[in-house]
Structure P
């Protein structure tokens, strides 16, 4: 599956693709992955401002620091900075219930990030399909897609 084919796909199609993919193994989770918002136009248009308003302005992607830890990379006027570390854990997916890999910000993270879980599956070599879930009643049934493409 190509990343390009998912760029403007419906949420239901992206979720179907996600459900068919395998979790991102530890050997894939290395280095920096540039983020790209995907899905319907309204989601692509609102995702960047939503992420900025929630505390990650200039979000560029995620850097995997080791097998169990990742951080967000932001672009600022003075260069790149890292913000909000996450723990990588294996467990049941909030999206489809299958065993998977997810990034957790932790209960001590600032709002709203303490409730956010980013689940990761392998789309193709060098590309991960992520689904952001807000782990709160009612909201946990929604999943917002993004791509992470390896840069280094």
Structure Q
């Protein structure tokens, strides 16, 4: 049984393989498999080696139904990865408007992360999303580089 002090290298191979399958399910949008695993006890905020949660990977890949299901099961829509990126900014970057709306409805903060969703929307000329975010046209944001979640 895993303890809080165990490192990944100390976990059984089967556990690591299972975690990889769950991260793949998030990327692929395998809603049925992943939500069943969360319902059976998989932590909804499980993170990979880069700090990307299941929600981050699903959002970045455009799986709105899965994003909604993970949030309903306790996934944090504002959890940042190790690069300081938020799921909502990744969804803006990938032009996943339905995911953006699901995240906003769930309380995602468009000002969280670096670059944040507002800065990303401006960077890509998505003034329609600025309305969704309740951002002013002249609101100052830092639009640092956008990097792909993996």
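Determine which structure produced the value 0.95 for FRET efficiency 1/(1 + (r/R0)^6) of positions 79 and 119 (r between Cβ atoms, R0 = 30 Å, to 0.05), calculated from the coordinates; the candidates are P, Q. Write down the numbers at each step before the final one.
On the way: P: 0.50; Q: 0.95.
Computing FRET efficiency 1/(1 + (r/R0)^6) of positions 79 and 119 (r between Cβ atoms, R0 = 30 Å, to 0.05) on every structure in P, Q gives 0.95 only for Q.
A value of -13500 was computed for helix-only ellipticity at 222 nm (-39500 (n - 2.57) for each DSSP H run of 4 or more, over all residues; to 500); which of P, Q is the source structure? Don't jump to the answer; show the numbers that get you there.
Numbers: P: -5000; Q: -13500.
It traces back to Q.
So if we calculate relative contact order in percent (Cα under 8 Å, 6 or more apart) for every structure here (P, Q), which label has the highest result?
On the way: P: 24; Q: 18.
Largest one: structure P.
Which one of P, Q has percent of Cα pairs over 25 Å apart, as calculated from the coordinates, equal to 28? If you can, show how the numbers build up before the last one.
Values: P: 21; Q: 28.
The value was obtained from structure Q.
Throughout, read-outs are computed from the coordinates displayed, never taken from laboratory work. Please read all numbers here as calculations on a predicted model, not as lab measurements. Cβ atoms are built from the backbone, for glycine too; each structure is taken alone.
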